[in-house]
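The structures considered in this document are given below.
Please treat every number below as a calculation from the coordinates, not as lab data. As the structure is a prediction and not an experimental result, all values here were calculated from the model. Cβ atoms are built from the backbone, for glycine too; each structure is taken alone.
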Structure I
Amino acid sequence: MSHKLDKFRAPADLDLRAELQAKYPHLGDMLELFVANEGPAINKWHHYLPLYERYFGQWRGKPVRFLEIGVAQGGSLAVWRKFFGPQAVLFGIDILEDCARLNGIDGQVRIGSQDDPAFLRSVVAEMGGVDVVLDDGSHMMAHIEASLDALFPLLEAGGTYMIEDLHTSYWRRWGGGLKGKPNFFNSVRAIIDDMHHWYHDGEIQRPALQDFVVGLHVHDSIVVIDKDVAHRPMNSSVGIRDSRQAAARRQAKSNRAGER
């Protein structure tokens, strides 16, 4: 991926703190956690940081069960430990055996593939369930889909599923392509259509997500899915103003009838 990202790399002499403060003035603790990191390396796009605050902030200081797909050098697990606090149940998975050396430092690390449903189920069972999933794994289209289908049904109601680095959806090496059918953003459209199945007669396209997607947020290279019970839509009209309007319509209708 590196050759495609060269044009986006920050200059070596960039004042990172000043840059982030200028562009994201309301960035919270994630600013210092990222800028002042002296532990294992962590590599993040700058605009991800406020999104982490926005979508994960509600879980801080709580016993959140957080699963990260993709461990790499362990830098992100270290940051999540500081961000969520000591009560958080943090698990990371990776396909690289070397990542096992990070087990028990800032979280638990398990070795296996993100496209192996049995492995994913075993990790979630060990966690005692899962509230938040962050897919920062291979970024391959097929792997993203497999993880979503396996993990979303296991996600607790009220939970959050975030997929990042989705710029790979436009790159063939990762199974994507601007006009390619496997481009994950085509799945996003399918999820949106399924959310609105009440209003059309098309078939459900992502049955693993059916009736539990209550929100879907698209940002640059990130998709966030909110899970909860999607209740059947219901519409009501209440209030005095509505009654007066109805009475006025009835009076107008009566007046027109009298004029005849």
Structure II
Amino acid sequence: METVFGALDVGRGDYVILPRATTHRWVPTGDDPLRAYVVEANSHIAPPKRYLSRYGQFLEHAPYCERDLRGPSEPLLADGENVDVLIKHRGDGPGGISGTRYTYPAHPFDVVGWDGCLYPYVFNIDDFQPITGRVHQPPPVHQVFEGHNFVICNFVPRKVDYHPESIPVPYYHSNVDSDEVMFYCGGDYEARKGSGIGQGSISLHPGGHSHGPQPGAYERSVGVHYFDELAVMVDTFRPLDLGEGGLASDDGGYAWTWAGGRRDR
């Protein structure tokens, strides 16, 4: 990832946090295609306030700390003429979003130095330290970042509830105040077995709709001590609209799997 602040080495499992209006470009390396799960906001994205002291330092109960964050090491200078830079901004386009193409006479990567506390950084999901308990913990313990009207959570491999009569999978619930988007990116997500969900799947549970583990998941989870799962959850506090890509990839049978419509993964 190249930015006006410098370059960032990124790879599998990395979050790349880019402050708004940071001029940047992705530069894939190797033979594999670049695959990214992108969360865009009309605000900054930052660690939850409850993880920070009033001076901005991470508190000891936070599931990660300053040592886990990687920033640019040095300025990045590039040569070029008539360089196009694409700007996304509010406007009259679909969803209230428009774009502008600027053409700079010289390359915008010409910053020879910068200071301050606002810059891009990288955090790897493997460095997230899960918070567990004797009984099932609510979703806020999985939170990793927040923005205006949304939160981002991690479900990572972890030891699960250790009360002898605990049920480790989530309880049924209605997200009355939020839409829930889940991206399943690793391991074996126990609560979704039989639903058709696999690695790379994305599910949307709209606010107010009751949902929970698939039929049989409760029984299978009793006595389980460890979940090998990896997923990213985005909860929004305003309703989401489905874009063209989401509509094109909709699995019309997913909603009926709670009624016993079991399917092979």
Structure III
Amino acid sequence: MLLVIDVGNTNTVLGLYDGEQLIHDWRIRTVIDHTVDEYGMLIFNLYQSSRMKTKEIKAVTGIIISCVVPPMLNILEPLCVKYFNLKPLIVGPGIKTGMPIFYDNPKEVGADRIVNAVAAYDKYRRDSIVVDFGTATTFDYISKKGEYMGGCISPGIVISSEALFKRAAKLPRVEFARPKTIITKDTISAMQAGIMFGYAGLVDGIVGRMKAEVKTDPLVIATGGLAKVVAPEAKSIDKVEEMLTLDGLRFIYNLNVKSC
């Protein structure tokens, strides 16, 4: 079995693969001041909550990590050695992805963005734009030849909303939900409309500009924790792939293991 770990600024997502099948997945908070043992116990408890047997836990023969929070590697690498007796594969410079990266400095591209791009091309084999709704919302373009061509980054929905809640004294914290109308009659609905429809408009606007720039009609794939919430309101999104990053990690792991 393969354990894949995607470490984001806000959340860390773990997935367990048996071959190409994702059999378990978990989402936890990214906390950089936890110890190796605290994370070890947390993962063990996740396993127990999924009613996994000890032999299934011991069946993990490989681990791959994508991380955009460097201090977390100081926790996760020792954890993998101590609790799984395995040295993890880290997505970064020197790792094989099977995808040319056309970026001024490829080392600047977040590992999650590359992993998403690899997964999108592996799954659909065509030009695409991946929109990842994380702490930041990223937009990445993959050419029809399977090349990573770059993209753009905007503030994520949650941090944008948090800024509104904190800086506007009279505005309450609201649930991220779709209101019935865009012209609302109360403050909570007004904020929900502004956040939901405003963000959908941001997605459609950026995707539209990207399509105009490349002069093609790429497939638009949404992923990340809030993808399912925003996708129905954003006319430009064609597919929702919640586990795109995990699938990309599986693909990259297999590519590197087979090439050894």
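Observations on the structure shown:
- When mean count of other Cβ atoms within 10 Å over residues 111-118 is computed for each of I, II, III, the largest belongs to: III
- Of the structures I, II, III, the one that -500 was derived from, the read-out being helix-only ellipticity at 222 nm (-39500 (n - 2.57) for each DSSP H run of 4 or more, over all residues; to 500): II
- In this comparison of I, II, III, the computed figure 18.4, 61 for Rg and Dmax of the Cα atoms in Å, for residues 15-158 alone is attributed to II.
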